[in-house]
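Structures given as structure tokens follow.
Please treat every number below as a calculation from the coordinates, not as lab data. Quick caveat: nothing in here was measured; it's all calculated off a predicted structure. Cβ atoms are built from the backbone, for glycine too; each structure is taken alone.
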Structure I
Amino acid sequence: MGLLGFIQKSWKTLRQAIKALLDLNGTFEALITRIHQGPSLPCPNPTTSYWLEDPPFPELVNIQSEKLPESTDIVIIGSGITAAAAAHSLLDESSRKGQPITITVLEARDICSGATGRNGGHMKCSPHETFERLETKFGTERAVALTRFQLSHLQHLTEFCESKGYQKAECRKVETVDLFFDQKTFDQACHTLSRLRTLLPELEARILQAEQARQEFAVSGQVIGAITYQAGALWPYRFVTSLWNDLLHDYPKHITVETNTPASSIDKQGTTYKVHTNRGAVKCKHIVHATNAWMGHLLPQLNKKATGMRAHMSAQNPGDQHSYANFHGDRSWSIIHGPDDFDYMTQRPGPNGTGDIMLGGGAFRSKNHGLDQIGVWDDSRRDMFTSAYLAGILPIIFSQEKQQRQAGTHSRYLQQHWSGIISLTGDSLPFVGKLDSCVCAQNSGDAQGDAAEWIAAGYNGEGMVFAWLCGTALGLVIMGSEHEDIPASPGFPGGTLYEWFPKELLLDRERFNRIDVLDLADQL
């Protein structure tokens, strides 16, 4: 090669490197702009979620009063699992104490059409993945408490559904299987699990090495190990709408649910708040922000502390020739590719055990490796690369090297794929409690008297092991019952609040000042 050719080749390589760096810089600049801009109202035409079809209570889908209430004690913004838990807790506690209250629920779209109606149906905490991260931040004792809080949702939700007779919610305990494809990640999980056997003796788990995992679960030869333990699964939309139906029936004079009534702004008026909507305004003393990823719309200060991310789900018919096809809804899976890189999968109960497969994930499979999905609140669209990945991964994970087509068998096929918006907080924990004046909605500040704004949101894709008890706890605090010793009941731990609720989740001024949403870069 002559000198000129060498220079030309070197310059071309350098130019490509510079372009790659400029493109990367542009990607990050666009990301930061989106994050700080925050969300608007939820889009009116989201992708169609499998979970929302064939609703058990059709009359609730677009429920509205003829006229929006002019005043109420408490406005709850949102209608997902957090809002339902908070409303249940508030009404239950007001009845116990003989202090009647009124609640108005404001939902921007159809009932439960946000993250709760669009998620994976997984009720699963993975301590071997998160424990040491929590321990680094809060110490061993508090990491144990936070992990135990997440794990307890399985027992509380299954007992609650059983006591209420919510069979349509398909709430159940399952054997969950974590399949590992990265040796370092598997080794780290095994190390953490060995410690947890002493710290959390109630967590029973089995570790399977490569060959044992491949034989027991009939998975690909690329699997290098597995961990199995107990988790849960449910149909979240049907659970939540069943609860709304009960609350509206049991407390007809104390609660109204107003769908397609987005809250656009909030003003302070002396000792009360005024929540403005497309149908008029509602006066109240308390506002509960239960909007998860959309919290920054009415609370713009939180756009520096949290952001949204578009996630993807699919529903697939399993066919009848795969190793995951006939577990009667009693098993779930996580497909773990590396640190914080995993897919999640449950199977609904069905005839002959062949219920539909619910598969989500693919967070890093988009064009810009997931960065183009962060700071995005548009669930009317799907990412093509992520959806294609979800549609094609199952035969790779759950097949031998070669399988012959058998006469009379039915092939797996994709039924639906949709998107939903999850929330990411700067310290990866939910925001719960009374809002400080530095956070409150624009123009509201501190209302006088006992009036206040409250929040339970920011679940980092783990709402099913946080939201129920976060909403329940918030209801107790609003009712002033946090120091009372309350008997246990289905869905409720019992005792005083801070015996079971981790204070690390409270969004006080100190925690607010410490959090920066850009710290997410250290965790992605």
Structure II
Amino acid sequence: MSASDRGGAELAQAVRRAYEAGQDDYHLQPMVLTEHGVPVGRIRDHDAVIFCCRRGEREVELTELFTQPDFTPVERRSLRDLYFAILTLYHDKFKDLPVAFAPAHVERPLAQVLSEAGKTQLHCAESEKFAHVTFFFNGGENRPFPGEDDVCIPSPKGIDFDQKPELSLPQVAETVTRALGKYDFIVTNFANGDVIGHTQNTAAKLEACGHVSRHLGAVVKAALAQNYVVAITADHGNIEKLYTASGKPDGAHTTNLVPFLLLDPAQKAPISLRDGSLCDVAPTVLDVMGIPQPPEMTGRSLAEGHAWGPDRKMLLIICDGWGLGTGDSGDAIHLADTPDWDRLLAECPSWSQLHASGEFVGLGSGKAGNSEAGHTNLGAGRCVPQDDVRLDAAIRDGSFQHNPVFLQAIDHAKRNGSALHLLAYLSRKSSHGSIDYPLAICRTAKEQGLADVYLHIIFDGRSTEPGSAPALLAELDQQLAEIGTGRIVDGVGRGIALDRDRNYEKVKLAYDALVDGAGALY
């Protein structure tokens, strides 16, 4: 079977037609390969599936559709004797599934230390970022610690996010403001810089920056009035960079540093801050609140030696995707109308800069930061090795290909005379995964003599250049031809398959394409 027979060329042509109809990579509707009018490579009873994504919160809903016997949010045709494996354990509800790479659990994250000290805490975000201030911030723990309340504000539904750049920030800000005085520690996420930063809409990005500035100013003012020490930072950069080197709209994360501001209403003099990394934020919180730092935390307070006084309460605001840009016409935060943000910078002249990417947050050297790595490091108080580093190391040393879970999946398919299906993410540098993962598994399947291997493509549209899917498919075609196994049989955009806001009707579109061949046939 040549490269032209591996399915990539056919899917690339279908993608081009979708582009002509106004779709983009992120929102591509399901497309299904057919032969003689019959869908090819559907997932059936007794088959094996490996979900080749690693991140977590966006993979939960599709995994539920395949694996939860009592699933009720939408009707779906369930499958019998399906071997469904995941790369990493992104929710403890999947702990009984085959997991290729067991999680590295964070011992004694900030939320646990605060709980052990008898402090009350609120974790609040809209649903697009709720997992980040709970699961990721809490070191991979799904359940709140004693004394912790978690509040999720629904993100807008039924519209493209760039049509509502404020998202649900007004409700998040109001919830946090009302909680002031009721909790010892509050952490909140302002999602706009990342969610709107990922779009191609420059006007929406500028408007989003204005919303963040305004609500940030109001919440900080209210917190200072309640004698809270307020810290403001970000998990990674994104919205600040408007354009790529070629001048196209840029929706990707950046490697830029992020700001760290610390304001204390009890003291008029500026607080002396040092530069650092995201792992230094949790130790700073403990320093302010007078709680001993546990030995598990290796970060250091960014305000060492400052006298805070007893019984201090603290608010931590994480402005998602709010990096430090170039301060010119390519910098959204600089261009936007952000008087409250500008005022906060002026009132905190000793604000510092934090590393939020690459090896500083447990990612590969030079890799852009992401929300999962950022929030994990913010809450852990130490540099936490991320899954991409662990998996990339396994790819390099050859252990990935021979992971027991992958071998079991191949053996299941061989014993049942069935097929192996790889849910494959079409990108090389996304925090969700890499096309290198399914390619490595294809090599193993070839070695093991399994003929029927199908690749189901999830298009990125975030870490990839807009409109790049056909070229990436051509490259994948050639690699599959060199391996000698694997066929590309369908594709769907990440915005459909990898929802994280309980839009199950949308995720069902992907599921029905994978199982029943529903979608645009080509």
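With distance in nm of label points 7 Å out along Cα→Cβ at positions 47 and 71 computed over the structures I, II, the top value is the one for I, the highest of the group. Given 27.2 as the derived value for mean count of other Cβ atoms within 10 Å over residues 367-374, which of the supplied structures I, II does it correspond to? Structure II accounts for this read-out.
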